Structures are given as C-alpha cells and as structure tokens.
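**Student:** Dropping the structures in below, format is structure tokens.
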Structure 1
Amino acid sequence: MELAVAGGNKITVSDATFGRKFSEALVHQVVTAYLAGGRAGTKAQKTRSQVRGGGAKPWRQKGTGRARAGTIRSPLWRSGGRAFAATPRDHAQKVNRKMYRGAMQAILSELVRQDRLVIVDEFSLDTPKTKALLARLGELEMQQGLIVTESVEENLYLASRNVPNVYAVDVANIDPVSLVGAEKVVITVAAVDKVQEWLG
C-alpha cells in the first residue's frame with residue numbers, strides 16, 4: 001500500500017504493518033500488560049515475625065486473670081504486626097513477542113485509517129528552541145502529539161521537553177500506550193523503514 005508524505009510524495013509500505021485489521025481485544029491486552037509492567041509493586045508491611053521485639057512472653061500463661069498472650073507483637077496488639085501483610089510483588093504480565101508486534105501493527109494501521117499518522121521526510125531543528133518546534137508543528141497543523149524519528153537529535157529533545165503533550169522518541173522507544181494516547185503521530189520516512197524492519 002502507499003501512504004502520502006507531507007509535501008506531496010508517496011512511499012510504499014507493508015500491508016502487514018500499516019494495513020492490518022484492528023483487534024480491540026489484542027490491543028487492550030497489550031496496553032494493559034504494558035501499564036502493569038510499569039507499576040512499582042513496592043508496597044510492604046510487617047508480619048508479627050518481622051516486627052522488632054516481642055520475644056518474651058508478656059505474662060505467665062495461667063493465674064493472672066488476663067487473656068493468654070505469647071508476644072506483644074500479635075496483630076491484636078497496638079504496634080503489632082499485620083495479620084495479612086502486603087508484600088512487594090511483580091505486576092508484570094506475560095505477552096508473547098508475536099502478540100506485541102501484532103498489537104503495534106494494529107495500532108499503526110488504525111492511526112493511518114483515522115488520519116492521525118503524519119509522515120514527513122525529516123524532522124530536525126536548527127536550534128534547541130521551543131518556538132522553532134511550535135512553528136514546525138504549526139506547518140503540520142498540529143499542536144500536540146508524538147514525534148518519532150530514527151534517532152532523537154539533541155535540539156529536538158531540548159525543544160520538546162518544555163511543550164505540554166509533545167514527546168519526541170526514537171523507534172526503539174515507541175510503545176503502545178504512547179501511540180494510542182497521541183492525538184497525532186509524526187514519523188519520518190527513515191523511522192517508517194525502521195518500524196517495518198522491526199515489525200516485519
């Protein structure tokens with residue numbers, strides 16, 4: 001299939017990468033797995049065995065008239081351990097490489113169908129100025145979105161980091177969440193070739 005490049009040219013791209021049928025279930029699974037992988041999972045509490053102290057029996061077993069107790073770190077006591085303590089955990093979900101690539105192809109194809117994918121010959125800035133970046137985006141009739149290049153130049157990185165909802169990444173760092181959430185995606189011809197090489 002052929003896709004238009006900003007400026008009037010056209011490039012031929014793979015149907016498998018940019019013409020795939022959209023699968024909502026697959027994309028949802030991959031996006032959910034990606035978000036789950038970013039969770040810290042570092043919540044932790046102490047059980048009765050981990051709380052410091054409480055080694056000695058508070059009072060003898062019988063004869064005091066009080067309820068029997070073996071440690072002052074029981075969950076029933078103030079400053080005792082938790083009965084069902086939270087422990088650090090890994091929230092990562094397994095996604096096969098074939099599924100991940102399929103989801104990325106489906107997302108890119110849907111961007112093409114919705115006219116949210118803008119292909120340009122190149123995207124570079126002479127100066128690391130936010131004003132220069134906004135002017136370049138204005139030429140493409142967009143105010144926010146994702147800029148994908150073969151490799152992010154320093155000027156582009158410095159100019160984009162101060163603009164709300166504008167992100168510049170290279171092909172190696174694109175992810176399903178960024179693509180789905182972007183209002184528009186600007187991608188260079190060189191980056192398109194690299195994406196096709198990656199996704200087959």
Structure 2
Amino acid sequence: MELTLQSINNSSAGAMTVNDAVFGAPYNEALIHQSVTAYLAGGRAGTAAQKTRAEVRGSTAKPWKQKGTGRARAGHVRSPIWRGGGVTFAAKTSDHSQKLNKKMYAGAMRAILSELVRQERLVAVDSFDAVTPKTRDLLAQLKGIVPSKTLIITDEVSDNLWLAARNVHTIRLADTASLEPVSLVWADKIIVTRAALTELEGRFA
C-alpha cells in the first residue's frame with residue numbers, strides 16, 4: 001500500500017510504499033487491549049509493603065491477666081487494634097507484570113498502526129525535526145495539530161526536538177526502538193517520518 005507523505009502544512013510531498021502486513025493488518029481489539037493492559041501492568045512498582053502482627057516489633061507477653069482488671073482482654077501489644085501494632089491485611093510487595101509473547105506484541109502493534117492509517121490519524125512526513133530548542137517554534141511547526149494529543153515518531157529524537165517538546169503535555173516523542181502501544185492509543189495524531197516507517201516495517205513485519 002502507499003502512504004501519502006505530507007508536509008506539516010498539510011500539502012502533499014509525494015508518496016511512500018509500505019508493507020501491507022504492517023500497515024494493512026486487520027483490527028484485533030482483544031489483542032490490542034491485552035497488549036495495553038500488559039504494558040501498563042508492567043509499569044506498576046508493586047513496592048507497597050506493611051507489617052503484619054507477626055512482623056512488627058514488640059513483646060508477645062500478655063500485657064495483663066485475662067480477667068479482673070476491668071480492662072478489655074488483650075493477648076499482646078502487636079495486636080492490630082493497638083497503636084504500633086501490625087496491620088490486619090498488610091500490603092505486600094508484588095509483581096504485577098503480565099506475560100505477552102513477542103508474536104502477540106508485534107501483532108498488536110501491527111493492528112494499532114493499521115487502524116491509525118484507516119482512521120487517517122497517522123501523518124507520514126519525509127522528515128521532522130525542531131529547528132531550535134524552543135517550544136514556541138515547535139508549536140508554530142505543528143500549528144493546526146496541537147492542542148490535540150500528538151505523538152511524534154522519528155528514527156532518532158534530536159536534542160532540539162526533545163527540549164522543545166518536553167514542556168508541552170499534549171506532545172509525546174518516541175523513537176522506533178522505544179515505541180509502545182499506550183502512546184499510540186493515547187494520541188489523536190501521530191506524525192511519523194519516512195525513516196521511522198522503514199524501521200517500523202523491519203521491526204514488526
């Protein structure tokens with residue numbers, strides 16, 4: 001299939017032939033959902049930790065006798081209802097990552113990229129870079145696209161582009177090596193350079 005290469009001002013700049021297997025794959029909602037869920041789950045720290053009554057510091061001796069004191073019965077000072085006692089249902093460190101094999105991940109990325117092409121949300125350009133490291137200059141380049149959520153995919157993110165885009169919450173940057181499904185699903189518009197398209201074909205074909 002052919003993708004029309006556009007300049008940022010929406011004028012045509014020729015065309016590029018791309019692999020149908022990567023940019024013309026059928027839509028698979030279940031696979032896309034699984035890949036997004038697995039990616040988000042892998043980003044969870046899972047470091048929450050509390051101590052149970054068996055783990056907190058304190059004596060196990062009975063603080064007073066069972067009967068006759070007029071006070072509520074108590075077994076030891078580690079009880080969850082005591083100050084400094086253990087937590088009843090203590091949180092523990094856990095691994096939230098989900099297994100997603102390489103073929104499934106590649107299939108999900110192909111389905112997302114293909115759907116973006118069908119919805120005309122993927123804008124292919126010959127090249128893209130920030131001339132200066134200034135946000136206002138980048139926004140001027142992207143006039144008509146921002147403030148919609150925009151993902152810019154290049155074969156390599158330059159220092160100027162990173163500096164210009166880092167202060168705009170509606171713009172994300174990715175190179176082909178770090179591209180992941182969440183950013184693709186998040187964006188309203190995806191700007192992809194010719195070099196990045198070639199590398200994506202090699203990665204997911």
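Every number in this text was worked out from the coordinates using simple rules, so none of it is lab data. The shown structure was predicted, so the numbers you read here are calculated from the model rather than taken from an experiment. Cβ atoms are built from the backbone, for glycine too; each structure is taken alone.
**Student:** If distance in nm of label points 7 Å out along Cα→Cβ at positions 16 and 112 is calculated from each of 1, 2, which structure is the one that comes out at 1.9?
**Tutor:** Values: 1: 1.4; 2: 1.9.
The read-out was computed on structure 2.
**Student:** Using the calculated result 6.2 for distance in nm of label points 7 Å out along Cα→Cβ at positions 64 and 152, pick out the matching structure from 1, 2. It would help to have the intermediate numbers written out before the result.
**Tutor:** Working: 1: 6.2; 2: 7.1.
Comparing all candidates, it corresponds to 1.
**Student:** I've got another one for you. Quick check for you: by FRET efficiency 1/(1 + (r/R0)^6) of positions 48 and 120 (r between Cβ atoms, R0 = 35 Å, to 0.05), which of 1, 2 is greatest?
**Tutor:** Details: 1: 0.05; 2: 0.25.
For this comparison of FRET efficiency 1/(1 + (r/R0)^6) of positions 48 and 120 (r between Cβ atoms, R0 = 35 Å, to 0.05), the top structure is 2.
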